[in-house]
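The structures considered in this document are given below.
Just so it is clear, none of the values below were taken in a lab; they were calculated from the coordinates. Every value quoted in this text rests on a predicted model; they were computed, and no experiment measured them.
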Structure 1
Amino acid sequence: MSAVAVRVREAWTGVRWYLREVSGEGRWDAYVARCSAEGVAPMSRRAFERQRDHEREHSARGKCC
């Protein structure tokens, strides 16, 4: 691979990582990996997102009063 192709690939990898972190896709992957390491069956993606939304809406963090 040429040096330019390597730099483009590295840049794309960084952009892809950033977008996955912003969208929450990285959290899902981490959850599935943790379940796999613990030998536990993961909940469905829909249930995971529902739980994450519930925690975000009902947590005291981010509320001013």
Structure 2
Amino acid sequence: MSLSMQKMWISIVAMGLLALAMLTIYISRFKLNKGFFKVITALAAWILMIVGGLLMLFVVLTGPTG
């Protein structure tokens, strides 16, 4: 698999993680009323957001491929 294809798949995974983070933030804020589950889903959303952001940062900062 070429470097370009690997970067494409990494960026698609990163976008999926960011979309999943949005979904868990929505669930945490508007659908859950209990404190424990609200904290767990918010923590999961933060982790997904950080991992997705770092993957996107990697793709952007490594520059174009040949």
For the read-out helix-only ellipticity at 222 nm (-39500 (n - 2.57) for each DSSP H run of 4 or more, over all residues; to 500), a value of -25000 was computed from one structure; give its label from 1, 2. 1
Could you tell me which structure in 1, 2 was used to calculate mean projected area of the Cα convex hull in nm² as 7.1? 1
